[in-house]
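What follows is calculated from the coordinates using simple rules that are stated; it is not laboratory data. The structure displayed is predicted, hence computed values, not measured ones. Cβ atoms are built from the backbone, for glycine too; each structure is taken alone.
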Structure I
Amino acid sequence: MDRSTIRSALFVPATRPERIDKALGSGADAVIVDLEDAVAEHLKVEARSNLQAYLEANPQARILVRINAPAHEQQAADLALCARYPGVVAVLLPKAESAEQVERVAACAKPVWPIIESAKGLLELPAIARANGVERLSFGALDLGLDLGLMSGTAGAQRMLDQARYAIVLHSTLAHLSPPLDSVFPDIKNTEGMTCMAADARDMGFGGLLCIHPSQVALIHAAFMPGPEELDWARRVLDAVAAGGGVYVVDGQMVDAPVIGHARQVLHRAGVTPA
């Protein structure tokens, strides 16, 4: 698994271990086995046992794990399991609200992906982003909206959540983290809505999205793939730079350092290594 480019991170509940292989075969860039929200309280221990059995039976598999929240009694056992198995390549920390919580998770010697899901987590975002062990940030819009008392699905709520998204991208950049992941899109059948959200996340500087169903993976990847015209523009910009001559103009636009940087980003999203 190349974690430098994550467009899609697909959740699968640890209560359904037979779905892990299917998730790994879905084309998702990362698969997250969930011990938290997708698992009922009375099934927490069983879910962790399922994950342990899977990791022992499939030592070649590479997965991420969303552990239980900092205040949950099962978190310590979740972390102990993650620390034991090389197949766990990163740990998602839900409801992250302090750098101390993050560093406690990082002690298991796995990269940490804090999920910002509360007002307190948003307030502590600068410290969380710079905590030891953080690889990238993520975002839980549903939980954050609930904590803030937003009216779900309204334009006002969207404006508030977009401010949180701005903060997550900003502090990811300042802390030199991998590009963050946007929240899940819960309406599985709404493919148009999924595509629009993925395009918005791309345009806002997110690296990808969390997702809850394999059918969402291709939609996310398509949204993050530059179109033919955009790719052609990026190639022509870099070709002009390579040709030299001092001043470059492409499609009537002066080519300066930010334009060159954008062209390189376009090719990177397409999986092309710029010259």
Structure II
Amino acid sequence: MTARAPRGREAMLWLAAPFVVAAVLLVGLPALLALGLAFTDYDALSAPRFVGVAHFLRLWDDPLFWTALGNSLLFAALAVPLRLVAAMGLALLLHKRAGVARSAVFLPTVVPDLAYALLWLWLLNPLYGPLALVLKTTGLADGGWLLTPWGARGALVALTVFQLGEVFVVLLAARRELPQELYELCELEGGGALTVFRKVTLPLMAPTLGLLAARDVMKSLQTTFVPALVITQGGPRYATTFLPLYIYQNGFEYLRIGYASAMTWVMFLVTVAMVAAQLWVLRGWRTSREA
């Protein structure tokens, strides 16, 4: 007599168990450790010394912290909508195409972050970078994008937009699941492509877009570390000093591990607040449509 295979909720729990265990060990425990260190003065060379909320009060008077936070929020405000719009457009364009084109869209996402940042550093180098040389030759720009604050910010946003493979795959799957009968009905009624997108595609895919936006906000506040460190090193004039980079500098260059831990938890709380606001707006939008 064979054992009965788990079904329903039991099967889902078994499938989620490895992820939950890994999340607890690799995320939960380090997060609790960082929370404890946030209330101490610790430099990794001597024993931690309890200082209470001194680090959090210090953050309030740290102008560079507010600069880094503002840079991170600005980056999210620019990169997240661009990534979603680009991924949505490619998903709609390629949902009936061959797999080669889809693989090309996904390819930048699987490139290691360090190698990807070094590639863009070469492309954007103002002296010998091919993209800079093309811009100079065509007269569109002088090629010195990395030498100005907004140019450096724009360059980091641009390289992030190309890494949209995960968002693209989810939106592609969501588009392929939409009922084809609705599109056939719109075609019979003479609806144009823009009308079909506005009346059918966008409303049906809006919940997926909302969840991806929340996910991308969390990712955008963390994935700026490698490109900012390798390509711009936080400059020029702190224009690309994002919170992850500032946390790294305090924790591993200046050995202010307690102070860096406090900033880490502030970044976590800011991320939670932004995601909660997005989900609240999404829930309100769905309620208004169901009413």
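Miscellaneous remarks
- For relative contact order in percent (Cα under 8 Å, 6 or more apart) computed as 14, the structure of I, II it came from: I
- Value 143, calculated as volume of the Cα convex hull per residue in Å³, assigned to which of I, II: I
- Entry that produces 15.6 once mean count of other Cβ atoms within 10 Å over residues 36-43 is calculated, selected from I, II: I
- When mean count of other Cβ atoms within 10 Å over residues 180-187 is computed across structures I, II, the figure 12.0 traces back to II.
- Structure from which -21500 was derived, helix-only ellipticity at 222 nm (-39500 (n - 2.57) for each DSSP H run of 4 or more, over all residues; to 500), options I, II: II
- Which of I, II leads on distance in nm of label points 7 Å out along Cα→Cβ at positions 196 and 244, largest value: I
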